Structures are given as structure tokens and as C-alpha cells.
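Asker: These are the structures, in C-alpha cells.
Read-outs throughout are calculated quantities, based only on the coordinates presented, and are distinct from any laboratory measurement. This one's a predicted model, so the numbers in the text were calculated from it and none came from an experiment. Cβ atoms are built from the backbone, for glycine too; each structure is taken alone.
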Structure 1
Amino acid sequence: MGSIERYDEVAVIIGLDVGKSEHHAVALNRDGQKLYDKPLPNTEVGITDVLRRLTEHGPALVVVDQPATIGALPVAVAQAAGVLVGYLPGLTMRRVADLHPGEAKTDARDAFIIAETARTMPATLRSIKVADEQIAELSMLCGFDDDLAAQITQTSNRVRGLLTQIHPTLERVLGPRLDHPAILDLIERYPSPAALRQAGQKRVATRLLKRAPRKGGVWAQEIFDALDQQTVTVIGTNAATIVLPRLARQLVELRQQRTDIATEVEQIVEAHPLHPVLTSMPGVGVRTCARLLTEIVGKHFPTAGHLAAYAGLAPVTRRSGTSIRGESPSRRGNKVLKRAMFLSAFAALRDPESRAYYDRKIGQGKRHNQALIALARRRCDVIYAMLKTGSLYQPRAQSGAALAA
């Protein structure tokens with residue numbers, strides 16, 4: 001019955017609509033009779049007390065729509081008490097909700113829909129196993145790394161916006177190089193066109209050469225060529241001079257934090273037994289491996305196609321009667337996993353076999369992103385097979401030669 005083990009033994013189904021301060025629980029027996037319908041405090045004591053009372057009616061199953069973040073505590077409490085725990089995916093929840101009368105969006109209604117769906121359609125549920133400590137740590141660290149990456153992008157865009165406002169030509173020299181510590185150090189030390197001119201090209205070159213020994217002199221020449229193309233001072237330059245060095249320091253600090261997190265992630269990833277399997281595939285580095293572990297490991301996928309659909313890599317066919325519009329990329333699926341697979345496919349273009357497949361798709365008329373999605377879909381099948389068998393990656397040429405031998 002679905003992917004929930006021992007579902008036939010369950011006598012009480014508890015639907016939980018999770019919240020920050022409190023949840024709402026609705027408990028049904030197998031006949032659909034309501035046993036409980038009340039708010040539930042988001043505390044271990046409160047959750048334990050309700051579970052104790054409801055399990056007096058028989059073995060229970062707790063079903064949530066968010067097994068992580070705000071739903072982590074009730075899941076952990078239920079697992080510690082030996083109660084089965086299931087997960088109703090959000091997309092399924094929304095589709096089933098459309099079948100129930102009424103348009104009100106209340107916690108009580110959502111909790112009832114979760115419980116009723118689990119009672120009548122157990123195949124829609126996914127099991128939640130006790131989280132592996134390594135996977136839990138990776139999930140938290142990777143989430144923080146994503147936040148840092150977003151902050152870096154936001155801060156970089158802010159720096160480029162200010163430079164464009166006060167000196168567009170200078171921005172075209174400095175903006176694309178904000179990922180280099182030499183440029184950030186220069187902006188922090190000389191945050192305005194006037195400050196750069198006053199320092200002089202020789203001093204600027206000397207400062208750049210300390211952190212960019214190969215490019216410092218060239219960049220200094222480009223900077224002063226840009227400065228020569230604008231003599232007027234734009235309104236707001238003085239304020240930008242106050243803001244720019246602070247933004248530059250923020251970028252340095254954010255990148256250092258991301259480097260530190262990457263070190264922690266690398267240690268955890270290397271200690272995981274699946275590390276040598278996943279990283280044997282071209283284009284799978286530490287960050288991609290971490291994402292594959294957090295988004296795939298512990299979940300059940302009957303076939304490679306199910307994994308591809310979960311990752312949003314399975315193409316969607318558009319048809320209407322006799323009119324066939326072809327296939328297009330799916331807009332659903334796990335966006336985190338899809339992005340990791342996409343970037344991994346891009347990184348794998350250095351691999352001859354992956355490059356040949358990409359070039360073949362380009363030759364068939366596909367655009368760059370379409371060819372990368374196709375490559376990511378193909379690699380998804382390979383990853384599924386590697387994880388299922390625990391075997392290392394082998395290029396098709398090598399695997400074919402091995403079979404021939």
C-alpha cells in the first residue's frame with residue numbers, strides 16, 4: 001500500500017498541517033470517523049501527549065506536508081515514539097484540495113485533507129525514515145551556502161549598479177571582475193573615480209599586483225583608460241563613495257564564509273560512503289555531490305524515469321487533439337536538484353563523451369539550454385543506475401569494451 005510500510009496495521013491516521021507556533025491536527029480512524037480536531041502546540045510535550053492519547057485507539061500514522069523546517073519537530077517526536085510517519089507532497093496536496101468542497105484556506109481544512117487523503121489514497125504518500133546525521137548536516141549547510149550565494153549576487157549587483165550610476169565606463173572594467181579579491185580591495189581603498197585619479201596609475205597598479213600579479217598592470221591601464229573617458233562628476237558620487245567600500249567588505253566577508261562552509265561540506269561529503277560513487281562521474285564536484293546526497297538519498301524512486309520527473313528533467317508532451325506541439329521542459333520538480341543537475345551537465349562538457357552528446361543535440365537544432373537539459377536527463381539515468389548498484393561511473397566506451405572482453 002504505497003510506500004508506507006505496515007500501512008495495513010494502521011488504525012489511526014493523523015493529518016498535520018504544520019505551523020511555526022502551533023500545528024493543527026486532525027485524526028481519523030480507518031472508517032473516516034474523526035477522533036481529534038484541535039490545534040497542537042509546537043512543543044515536544046504537547047505533541048507527545050496528543051500522540052499518546054491517539055495511539056490508545058491503535059497503531060498510528062502521522063502525515064505531514066512539510067517534513068523539514070517547521071515540520072521537523074513533530075516528525076522527530078513521532079519517530080522517537082515509534083509512530084509511523086508519512087509525507088504528502090505539496091503538489092499532491094494542492095490537487096487533492098481542489099476536489100474538496102469549499103475554497104476556504106484554513107489549518108483545520110488542510111489537516112483534514114491530509115488525513116483523508118492518507119486514509120483513502122495511501123499510494124500518494126511517501127515514507128520518512130530517520131534522517132541520516134550526515135544528510136541532515138549537509139542539508140542545513142547547503143541551505144546556508146545557498147543563502148550566502150544569493151547575498152553575494154545581490155551585493156555584487158548593488159556594487160555594479162552604483163558604479164554604473166556614477167561612472168558607467170569604469171563599471172565595465174571593474175564590474176565583471178568583482179569576484180577577484182584584488183578588485184574588491186581596490187574599491188575598498190579607492191571607492192571613487194577621484195580617489196583613483198589622485199592615487200595615480202603607478203600606485204593603483206602596485207596595489208593590484210599584490211593580489212593579481214599576472215593581471216594587475218593590465219587592469220590598472222584599463223582603469224585609467226576608463227577614467228579618461230569621463231570628466232564630469234555625477235550627482236550621488238559622494239554618497240556612493242561611502243557605500244561602495246562597505247559593500248566591498250561585505251563581499252569579501254560573504255565569500256570567506258562561503259569558503260569556510262565549503263570546507264565543512266567537503267569533510268562531510270568525503271566521509272559519506274556514496275562519495276566515491278557520485279564523484280566518479282565527470283562534472284560532479286563537492287557541492288553537486290552534496291546536493292545529490294541531500295535531494296536523492298533516502299527517497300524511493302522505482303525507476304530512473306521517476307527520478308527524472310522528480311528532478312524536473314523529464315520532458316512534457318503538449319498535445320491538443322490532432323495538433324502536436326512537441327515536447328517542452330517541465331516547470332515542476334525539485335528546483336534545487338534540477339539546478340544541481342543542470343550545472344553539473346554544464347561542467348561535464350569538458351568530458352569528451354558528454355561533449356559529443358551535447359554537440360549531437362546542437363546538431364539536431366536544439367539551443368544551448370535545451371541541449372544541456374537533454375544531457376542532464378541522460379546523466380540522471382546514469383546516476384540512478386550508479387546509486388542503485390553502488391558502482392563507479394564508467395564511460396560507455398569502457399563499459400562496452402569490458403562486455404566485449
Structure 2
Amino acid sequence: MSIASALGLTSSKKVRYAFVALGDITQEAMLPGVKHTGNSEIVAFVTGDPEKARGVGAQYGVTDTYGYEEFDALLASGTIDAIYLATPNWRHAEFAVPALKAGIHVLVEKPLEISAEKSKEIISAQTASGAKLMVAYRLHFEPCTLATIDLIRSGRLGDLLTFSSTFTQMVSPENHRATSGIEAGPIFDMGPYPINAARTIFGDEPTEVVSAVGIRHPEAGLGDFDDTVAVTLRFPQNRIAQFVLSYYGNTLDSYSVVGTKGSVEVNPAYMYGKPLEHTVTIGEDKSHASFKNTDHFGGELKYFSDCILHDREPEPDGEEGLADLRVIEGIVRALQTGTSQTLEPFTRTKRIDTKAQEQTLPAQKAPELVNTSNPGKGKDKVPLN
């Protein structure tokens with residue numbers, strides 16, 4: 001019997017979610033999108049802040065709240081089918097593993113964890129239980145991203161040569177990301193975007209971190225980590241990916257792919273709350289397309305709930321999260337040693353299905369936030385996850 005059948009879930013029912021951690025990404029982006037999924041509902045919160053629980057609960061009519069220390073009681077309550085997990089990166093396994101062991105499905109924010117070892121622990125729990133596990137790569141469902149992937153796969157750009165990306169934003173020194181070390185810094189928080197994009201574009205896994213250079217700007221007022229990092233990755237077939245990440249720069253999120261017959265630039269490429277766009281050049285012919293501004297978070301939640309209800313395995317699964325952590329760990333080693341790092345062989349068994357995964361739910365307005373704030377500094381308030 002499938003997990004969905006065991007829980008009594010059918011296509012006419014909604015998946016009951018508990019939202020673990022009520023920080024900015026949960027309040028600003030995920031919770032507003034639940035209502036229009038049609039297949040998901042909010043039944044409980046897990047937070048260490050009672051005032052936050054009351055305020056957010058009033059917005060969504062939720063009164064069932066648990067402290068982090070009461071998580072086991074929530075899992076045993078019989079009131080939930082799944083959790084959305086948005087704790088700090090280094091606390092993902094702490095909640096994902098017991099949830100999966102209890103047969104509760106898990107949608108976890110990226111990165112999957114802060115190490116390949118912890119990621120494998122989560123994946124092992126999922127494999128043993130049969131519950132669904134999905135890493136929240138929201139762009140795997142976004143129209144511009146999927147159209148760009150289709151373009152790449154069509155061969156119109158010829159043989160691919162390079163991937164280059166810039167992802168920068170001004171993070172406030174008051175935000176928790178500024179004071180929690182490298183695991184909350186740009187490599188772990190922003191790095192999954194260009195890493196995941198490059199892996200998807202090339203349809204392959206990098207073999208080497210050629211170089212990683214970190215810079216610390218004292219005037220940024222951030223913590224004990226490199227606020228700006230430049231990385232070069234080597235891929236099979238003589239392909240190169242390069243990207244720059246920064247918590248101390250004016251907002252820019254873009255990537256470009258160059259082939260022997262053409263190129264494509266995606267700008268904006270990673271953010272939510274605005275239309276993503278791409279410009280395609282084939283020879284001398286250039287075209288531009290702006291795609292619908294969709295609800296990235298409601299879309300990924302709708303997809304995950306569909307997987308639960310119809311007993312399908314989600315695409316951005318634990319293996320996808322592990323694939324990126326493998327690269328992130330190589331980048332950290334390259335920064336620490338100042339030398340290139342060979343990556344152990346890795347094979348991804350599943351890739352994005354652009355036709356089956358596209359979601360087009362309309363964008364939602366962010367509500368008033370309770371005891372949390374956007375990580376952006378001043379007027380430059382921008383989303384990270």
C-alpha cells in the first residue's frame with residue numbers, strides 16, 4: 001500500500017501541512033500561495049515564538065501550534081500529512097529525518113543540508129520510509145526557466161561552451177544570515193542557484209572546482225565569512241561554468257549560456273516577485289521574451305502535493321539536493337586550501353521534465369510580516385530562497 005493510500009489521501013482531498021519555522025521566506029512567500037493550490041492546506045505551525053504563532057495564525061486561521069521541542073508530538077498527532085521545512089540550513093536533518101521516519105512527507109528548503117553526510121542521512125530516512133521528499137527548487141517549475149531548458153535541449157545553440165552567472169544583493173547586517181557563519185553565507189544560501197542552473201543547462205555534473213576566491217568587505221558589516229565569492233567549475237566535454245555570489249552588491253541575478261551557434265541570457269534569472277526574461281541570439285538574429293510572473297512557491301507546493309496524492313516521485317528529490325551539496329563542499333574546500341578540488345564521480349538519475357513540471361499559478365501579494373523581516377538592506381529588499 002502506498003503512503004498516500006495509508007494516509008487516506010485521494011485526488012479529492014488536500015494534503016495537510018505543518019509549516020516548520022515562520023521566518024521571512026515562510027511568511028512572505030510560501031504561506032500566501034497555499035490557498036490557490038487547490039490541493040494543500042495549512043493545519044499547524046512549528047515555531048519558538050508564541051507571538052509570531054498568534055500573529056501568523058490569525059492571518060490564516062491556524063490555532064494548532066507547536067514549539068520545536070514538541071515536534072515529535074506533532075508527528076504523532078495524526079493531524080498532518082506533510083511538512084514544509086524552512087529552518088536554518090544546519091537544522092534541516094534535525095526535523096526532516098524524524099518526519100520521514102514517521103511517514104510524513106517533507107518539502108525542505110534548499111540547500112538540503114550543510115553537508116553531503118547530513119544530506120545522505122535525510123535521503124536514507126526517505127528511502128526506508130517511502131514518504132516523499134522534495135527539495136524546494138522553485139525554478140524547476142517556473143515558465144522562463146523551463147523555456148530556457150527547452151531551448152538548450154533543442155540544440156539551437158549548438159555545442160555548449162560556457163555558463164556564466166552573477167547573483168548579488170545587499171544583505172542587512174541585522175539579518176541572521178549575517179551572523180551565522182559560512183553556512184548561512186552566500187555559498188550555501190545563493191550558491192545553489194547558479195550551481196543548479198549550470199548542472200541543469202549542461203545536463204551533467206561538474207568534475208572539478210577549478211578555483212574559488214573569497215573577499216570580505218569590512219564596510220559591509222557582515223560576519224565571519226566571505227561576503228563575495230567567485231567560482232569556476234569544470235564540466236565534462238570541455239565546458240566551463242563561472243559565477244559570482246555576493247551579499248554586498250547591488251541586486252543582479254542573471255546567467256548567460258554560450259554555444260557554437262548561439263547564446264541565451266536570462267535576466268532576471270533567480271528572483272521571485274517579478275517576471276523572468278530571456279534574450280536569445282542565434283547567429284546575428286536576436287529575440288526577447290518576458291514570461292508571466294508566477295507564484296513560484298504555490299506552484300512548487302501544488303506540484304509536491306500532486307505527487308503525494310497520486311503517488312508519484314517528485315523530480316527535485318533528495319538526490320538533486322545532494323548533487324548541489326557535493327559541489328558546495330568542493331567550493332568550501334577550495335576556499336580553505338587555495339587549491340583546485342577534484343569532485344568524486346556523481347550520476348544524476350533524474351532531470352527536469354519541462355512539460356510535466358510547469359506551474360502557472362498567478363503571483364500573490366505578500367502579507368504583513370510578524371516578528372521577521374526581509375533580508376535585504378534598506379530599499380534593496382530582495383528574496384533569497
Structure 3
Amino acid sequence: MYTVKCLNPISNRGLDLFTSEFEVIDDLNAADAVLVRSASMHDLEVPDSMLAVARAGAGVNNIPLNEYAEKGITVFNTPGANANGVKELVVAGLLLASRDIIGGVNWVKENAKEADLAKMIEKKKKEFAGNELKGKSIGVIGLGAIGVLVANICNRLGMNVYGYDPYVSVRSAWSLSRMVNHSSSLDEIYEKCDFLTIHVPYMESTKGMIGKEAVQKMKDGATILNFARGELVDDQAVLDGLASKKIKHYVTDFPNPAVAAADGVITIPHLGASTEESEENCAEMAVDQLMNYLEKGNIVNSVNYPNCDLGDIEAECRITVHHKNLPNMIGQLTSALAEEGYNIENMLNKSKKDYAYSIFDVEKRPSEKVLSKMKQIDGVIRLRVL
């Protein structure tokens with residue numbers, strides 16, 4: 001029996017996937033795993049027995065990844081589960097920026113009780129006129145699960161789409177419309193596009209990537225859309241661009257005091273994944289990955305350990321090992337089994353920066369002597385027997 005603690009409300013569509021071998025409990029200290037959405041875990045004390053954390057969403061800045069990696073706690077996220085919800089909000093952002101819908105709606109509300117409202121509208125509506133998206137150019141920076149959907153829908157809207165992603169996956173490449181222009185540099189995106197939309201992960205290398213230099217290279221009157229992470233954009237650079245008319249609009253799903261009330265900024269209160277469908281998809285994906293890991297030892301969509309999937313357990317026993325990414329680790333682990341006469345029927349090892357994960361399917365259940373020998377190898381963090 002595995003126990004799971006939910007730190008946030010999780011959709012029943014996900015929780016209902018748990019079999020009788022799983023129990024959702026209230027006591028964190030007795031939990032083998034955690035399901036979380038936005039709750040911060042940085043100052044949370046988790047028991048040494050904690051095996052995994054599954055984030056029902058993509059961002060994991062609320063989880064101490066390195067600390068958990070050091071303890072052998074595998075952290076999962078759900079990339080792509082909320083992609084359609086974000087894609088649709090990007091389209092809404094494009095429409096809000098290209099046509100003064102917000103201004104028009106607010107004006108109608110302010111004058112709703114006027115008896116001659118219909119006549120007033122005919123005189124006033126020209127002040128809210130805008131432009132159509134068809135024929136305009138958009139640069140999609142990052143062609144992952146969300147970026148591909150955005151690029152494809154913009155193509156269907158009749159826009160000229162330029163995509164930039166030097167690390168695009170094979171899966172994304174197959175899903176991308178052949179009508180999308182592949183840009184070899186960000187400079188091409190900046191110089192050619194009326195709209196720019198960002199869909200890259202937040203890392204040290206992408207922090208403030210849309211800064212002063214990028215803004216200066218942009219086409220005059222460009223609109224920037226940010227539905228990825230607020231920190232990807234340098235607020236002051238954008239504000240300066242708006243003041244000089246270099247930038248026409250900044251549409252962001254991440255309001256902060258610096259930009260929320262600024263002219264030309266359209267702020268949305270972090271609604272990208274706030275749809276019933278997205279929450280259900282994230283919950284189902286998180287639970288599925290958690291069950292696969294706890295019962296079979298397979299890692300799919302981890303952010304602090306490598307993906308490592310050996311499928312169903314077909315041997316008598318499966319041993320999983322979290323360990324440091326050090327030379328001769330596999331040699332030492334396999335030797336420990338071989339010296340005691342254990343035959344390895346199948347195995348898989350993957351590494352991710354400083355950490356690695358190994359799976360061994362063996363012909364019989366190992367003795368405590370063998371397990372003790374494997375645990376004592378320098379660099380071994382956690383060992384499980386399934």
C-alpha cells in the first residue's frame with residue numbers, strides 16, 4: 001500500500017485513477033508521495049521516507065529540486081497537459097492587443113444606462129478600431145508542447161509564423177505545420193515579427209532574455225506576449241520600449257507592481273492553465289506518472305532525475321537505484337549482484353547532470369547482504385526493491 005498526501009485540491013479525474021494499492025491521506029509525515037499544484041514546499045519538512053513529488057502543472061519553482069535530488073526524492077511535472085488552455089489564452093491575448101476590445105467593453109459599461117446608447121456607439125466605436133491578425137507576422141520563441149500549438153493555430157489564423165527553437169524535439173518537429181518558417185536566430189524573429197510570443201522554460205540562461213538589447217532589435221510597434229514566466233522579460237526594458245513607442249503592447253499572464261498599471265500593458269491574472277480541462281489533464285498525468293514510478297520504478301517527466309523507463313516488471317524482482325553521476329557506478333552495482341550469484345535479466349541507466357538513476361531486473365529477490373553491499377557504495381542515494 002502506498003500513501004499519498006495532496007498539498008492542494010487535485011481534480012477527482014486524477015485521484016480516481018488510484019487503485020486499491022494507493023490511499024490518499026492527510027498526514028504528510030506518513031506519506032510516500034505528494035501531489036501538489038502551487039503550494040510552496042521550500043520550507044516544508046518532509047519525512048526521509050518520502051519517495052516522490054508530482055506537480056500537477058509544468059512550473060516547479062515551488063519545489064526544492066536539488067534538495068530533493070540529494071535525498072533521492074523524484075520530482076515530476078506534467079509538461080503539455082495544460083498546453084491547449086495556454087494556447088487558447090495566447091490567441092485571446094493576440095486579439096486583445098490587436099483590437100481595443102477591453103476599451104470598448106469598458107466604455108459600454110460606463111454608458112450602459114444612456115437612453116441613446118445605440119447612437120452613441122455608432123459615433124464612438126471608431127475610437128476602438130484595431131487591426132486584423134491575418135497577414136501579420138508572429139515569432140514563436142520555443143517550440144515545445146505549447147509553442148507548437150501556438151505556431152499551428154496562428155498559421156491557421158492566416159498569420160506568417162516564424163518559429164525559433166535550437167533544441168526542438170523530434171515529437172514537436174513532427175507536430176509542427178510545414179507552413180511555419182524555421183528561424184535560425186532570435187535576431188530574425190525580432191526584425192521581422194509584429195508579434196512575439198515566448199514559450200521557453202525559466203532557467204538562469206533565459207532569465208531576462210527579452211531585455212534592452214532584444215527590444216532595440218525589434219520591429220517598430222511590436223507586441224510581446226508572455227504566457228511562460230514573468231522573469232523571462234526585463235520589465236524596465238519593456239516599459240522603456242512602450243514609452244518610446246518601440247513596443248505597442250505587452251501582454252502578460254504574470255502581473256507585478258512594475259507593469260500592472262502601465263499604459264500599453266495588458267495584464268491577465270495568471271489564467272493560462274486555469275481551465276477545468278487543464279486541471280483535469282494535469283491531475284491525470286501526475287497520478288499516472290506517480291503510480292508508474294511507485295509500483296514499477298519507471299521515471300517519466302522528472303525534473304530532477306533522468307527519465308528512465310524499463311516498462312513492466314517481467315522478472316522476479318526489480319531494483320532501482322538513485323545515485324550520483326560518478327564513474328564506475330554501474331560497474332560497482334552490477335559487481336555487487338554478480339559476486340553473490342544474481343543474474344541481471346535487463347537493466348537501464350540514465351544520467352542528468354550530477355544525478356543518475358539505474359534499474360536492474362534480476363532473476364530472484366536479493367538478500368539483505370546484497371542490498372547492504374549496494375547501499376554502501378559511495379554515491380548511492382536511495383535503493384528500492386520492487
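Asker: -0.44, -0.54, -1.33 is what came out when log10 I(q)/I(0) by the Debye sum over Cα atoms at q = 0.09, 0.10, 0.19 Å⁻¹, for residues 56-239 alone was calculated for one structure; which of 1, 2, 3 is it?
Answerer: It was calculated from structure 2.
Asker: Okay, moving on. Can you spot which of 1, 2, 3 the value 2.0 was calculated from, given it is distance in nm of label points 7 Å out along Cα→Cβ at positions 88 and 288?
Answerer: The structure behind it is 3.
Asker: Looking at distance in nm of label points 7 Å out along Cα→Cβ at positions 248 and 296, point out which structure of 1, 2, 3 has the largest value.
Answerer: 3
Asker: Suppose you compute semi-axes √(5λ) of the Cα gyration tensor in Å for every structure in 1, 2, 3: which one lands on 49, 30, 21?
Answerer: 1
Asker: For which of the structures 1, 2, 3 does the calculation of relative contact order in percent (Cα under 8 Å, 6 or more apart) return 12?
Answerer: Attributed to the structure labelled 1.
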